[in-house]
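Just so it is clear, none of the values below were taken in a lab; they were calculated from the coordinates. Fair warning: this is a prediction, and the values are worked out from it, not measured in the lab. Cβ atoms are built from the backbone, for glycine too; each structure is taken alone.
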Structure 1
Amino acid sequence: MRLTDGPFPIYEIIPGRLYQRGKMHDFPAERKLRGLVRYGITHAVVLAPPHPDPDLVAWGAADIIGYTYLPIPDGRLKKGDALLELAHGLVMEGGCVLTMCNAGRNRSGLLSALIVRELLCMTGAEALEHVRLHRPEALANTYFEEFLRSLP
């Protein structure tokens, strides 16, 4: 479900636990921070190159928010194990996660589906459909889809 009542549009994948969107590099720091607070985000993950978001890096270093930068290409999946570990760690950490990539569709959708799979004890295929239900046009990357469908 797309939420538009805050400082920036965001997709609610699991209310209070998981949100998804595209990059925020160009937003003023104050707008980013208002959005993170508004949605209760405790950890932000950026999966798109070419560089980490400097505001999120600074807030992560200051323990204002958890921050992970793991750039992956929007093509063949080469870091599947790393993403599975990251999803597991984020679920174990608790809190509320925001996944981001360039358009907020494929890479962020992949990590969102892996988190959904962990949180809701779903198969990869079920988690894929859950994310697509809440973020239309998510996961158009067939490599990511195949990877998710292969997971129990």
Structure 2
Amino acid sequence: MAASDTKAPPADKAPSFTPLPIAGLHLRIVAFILDSIVVASIFMLFFSAGFGQAALRYEDPPDSAIFLGVIITFASIPFMPVLFAVLWAWRSQSVGMMAVGIIITTADGYRISYLRAFARSIFWLLAFIPLCAGMIPIFFDSAERRGLHDRMAGTRVRELR
């Protein structure tokens, strides 16, 4: 078979597909709760690693043990956005999203890039800072259920099932 036989179809005859439906609010809430459990578990691992030696000393632990515990615990803060960005770019899902069957896509329905996933994770953190004000549009945008982080990153959350 010649190499010219493997050409892609012309743009006007390219196969089209129907994007998956937008995920409902109930699925997003359950995924958020499950992701919160994962985040709390990882935070507790960092916390126990940091304050483990201070807790094992029954008397007065040295200040260096407390300082080390604080540093290791705060190291979990940048770890979380990186974890979600890698999961979103690699699988288009976080752990909670895997459990409920929803994915993150671009507006056209394609997988998101690592850069877009990292930007979405940063915007997701920023959406929580002002008393979760960035999440309020999810409750009122009945058509697409997009929060501020989804709008800024250009993503959609879609249902697999």
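Taking distance in nm of label points 7 Å out along Cα→Cβ at positions 21 and 53 as the criterion, the top structure among 1, 2 is 2, with the largest value. If helix-only ellipticity at 222 nm (-39500 (n - 2.57) for each DSSP H run of 4 or more, over all residues; to 500) is calculated from each of 1, 2, which structure is the one that comes out at -18000? It must be structure 2, since only it matches.
When Rg/Rh (Cα atoms, Kirkwood Rh) is calculated for each of the structures 1, 2, which structure yields the highest value? That would be structure 2.
The maximum of Cα Rg over 2.2 N^0.38 Å, for residues 61-140 alone over structures 1, 2, that is, the highest value, falls on 2.
Quick check on the output: 0.55 is FRET efficiency 1/(1 + (r/R0)^6) of positions 29 and 77 (r between Cβ atoms, R0 = 25 Å, to 0.05), derived from one of 1, 2. Which one produced it? Clearly, the read-out refers to 2. Comparing mean count of other Cβ atoms within 10 Å over residues 45-52 across 1, 2, which is largest? Going through 1, 2 one by one, mean count of other Cβ atoms within 10 Å over residues 45-52 is largest in 1.
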